[in-house]
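No lab work stands behind these numbers, since they all come straight from the coordinates. These figures come from a predicted structure and were not determined experimentally. Cβ atoms are built from the backbone, for glycine too; each structure is taken alone.
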Structure I
Amino acid sequence: MYFPLLAIIGIVVALLFPQELVSFKALIIPMLAMIMFSMGLTQTLQDFIRVFRQPKPIMIGLALQYSVMPVLAYIIALVLGLDEQLALGLIIVGCCAGGTASNVITYLAGGNVALSISMTLVSTLLGVLLTPWLIQFYAGHLVIIEVLPMLLTICKIVLVPVLLGTGLRYCFDRHIQKIQWLLPHVSTVLIVFIIAVVVALNASRFSQIGISLILAIMLHNGLGLLIGYGVARLCSLADGDVKAVAIEVGMQNSGLGVALAIKYFAAGSALPGALFSIWHNLSGSLLAAAWSRNNAPKQAESIQTPG
């Protein structure tokens with residue numbers, strides 16, 4: 001998992017040359033759409049069928065994803081006293097779907113990769129409707145939330161690219177399989193570039209990042225992983241399913257959170273998403289290393305990309 005190292009390099013470059021990167025702000029949404037398109041290219045009809053064959057673990061994961069993570073973000077922001085922009089940014093991340101990096105982490109941890117892929121796919125599609133409404137519910141007291149425009153934006157960023165990618169995979173499966181190895185690397189470069197642009201936009205306040213924001217991000221991710229693991233265990237899921245649910249719940253689509261924050265709110269509200277993207281990949285990699293000591297990773301049918 002070289003993503004955290006690249007992300008740190010991107011941050012350093014952004015802090016050294018912020019003016020050069022600020023001009024790329026308009027590319028954040030197109031780049032995220034490209035990441036979602038790449039995700040669609042990894043999906044097959046079997047991935048959709050799998051959702052109906054394994055409803056229990058998927059429903060558990062989705063229920064936790066869209067209940068626990070938004071609530072945790074709201075409570076943590078309140079308890080730690082984050083300022084308005086940072087609190088909004090953390091809540092936006094908490095209201096997003098599971099991050100596609102969760103599929104890679106699940107693979108490395110020896111979890112059920114097929115289940116992880118299914119949960120990412122379904123949570124991403126449901127998020128088109130749920131994410132704007134949840135942001136309105138939890139952050140409506142901070143700023144005016146444009147729910148309908150945000151919903152349309154998510155459709156353009158997420159739904160259309162994913163469905164287009166899946167359609168192309170269906171029509172040109174044999175050809176696309178030849179380039180699938182390249183998709184994770186392309187998406188990694190894109191998300192690192194997005195992080196760098198966000199940091200450049202916040203360069204003047206980046207040095208003022210307090211321990212409270214770092215702690216908030218660590219708590220949000222850590223508690224999501226812990227609650228996902230605990231609930232999955234209580235529901236008597238298989239070991240591989242438990243790992244997949246825990247990782248899927250704890251890892252968010254922070255790239256989408258960044259894009260929504262940049263488009264609809266102040267640049268400062270995108271900072272939690274950028275930092276979350278780095279941290280959840282680092283913590284996920286460490287967790288996968290710990291879990292994989294006693295369990296060899298399962299072979300994945302397809303592997304998603306960081307987001």
Structure II
Amino acid sequence: MPRERFDDLVAFLAVARVGSFTRAAAQLGVSQSALSHTIRSLETRLGVRLLTRTTRSVSPTRAGEHLLQTVAPRIEEIEAELAALSEYRDKPAGSIRINTAGHAADTILWPKLAPLVREYPDIKIEIMVEYGLIDIVAQRYDAGVRIGDQVEKDMIAVRIGPDFRMTVVGSPSYFAQRSIPKTPQDLTEHVGINLRLPTYGELLTWEFERDGHEIKVHVDGQLIFSSGQPILQAALAGFGLAYLPEDLVAEHIAAGRLISMLDEWCQPFSGYHLYYPSRQQSLPVFKLVVEALRHRE
């Protein structure tokens with residue numbers, strides 16, 4: 001196969017990994033029709049069908065699975081070695097893709113990475129906000145960010161933030177005709193504003209602990225969102241109680257716009273960690289990102 005056609009293989013790997021022409025096209029920065037044409041051309045040239053297409057999904061055939069397992073590691077090695085050449089430049093260069101939850105993106109990634117991007121104009125950083133737990137290798141992310149106990153054991157993890165805790169808050173208008181809950185069990189009598197987790201399609205459980213006693217509560221309500229900021233706005237407007245990171249609501253509590261409760265039941269979680277496969281360690285641009293994000297007491 002001519003060397004200039006290696007981009008066909010990269011296109012195939014992208015589609016096979018995510019199981020979608022639409023998402024793969026977005027990752028590669030091409031149109032869906034152009035990507036489909038590229039895959040058809042590769043299949044014609046090889047003389048075998050690589051992907052099985054249905055109206056709902058795309059999956060590798062047996063030949064495609066063989067190509068995915070044998071070629072993907074080699075392509076990744078080539079990409080890593082090419083990226084490593086940036087250490088011979090005057091200034092580091094390269095692209096880093098990070099998958100993270102919104103709270104970490106707002107409070108840690110952006111504040112710490114903004115100076116790095118300003119200092120090194122040839123570094124590109126893509127931050128994708130997603131609350132579900134995904135396979136960052138299969139989705140072609142360089143790293144992910146999650147709470148420490150959510151990180152897979154085969155990944156390298158670097159703490160990038162301090163421990164934090166969740167808290168329950170509601171507006172004074174919400175409590176105009178309601179009593180403030182004294183225990184987690186009291187929450188079942190209130191209206192909750194909930195977060196939908198995409199990984200399993202479930203709602204985020206409100207978790208509490210005191211004196212070694214753990215309680216998990218589902219607080220029903222009219223509103224469900226996929227990120228924290230709309231939940232905060234709904235709580236401020238008096239639509240119900242919210243279960244949010246304490247630092248996200250601290251200024252509103254201090255200003256009297258929100259009332260916090262059950263503080264003695266809200267225990268801290270392990271802080272956010274950046275996690276990644278070991279092969280990323282050799283990339284100079286990745287080392288810069290890790291050091292910029294690393295948590296220092």
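Given a value of -23500 for helix-only ellipticity at 222 nm (-39500 (n - 2.57) for each DSSP H run of 4 or more, over all residues; to 500), point me to the structure among I, II it was derived from. Can you show the working numbers first?
Working: I: -23500; II: -10000.
This value belongs to structure I.
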Which of I, II leads on relative contact order in percent (Cα under 8 Å, 6 or more apart), largest value = I
The value 1.20 for Cα Rg over 2.2 N^0.38 Å was derived from one model only; which of I, II is it?
-> II
Output 19.4 (mean count of other Cβ atoms within 10 Å over residues 152-159, calculated) maps, among I, II, to structure I
Which of I, II leads on mean count of other Cβ atoms within 10 Å over residues 136-143, largest value = II
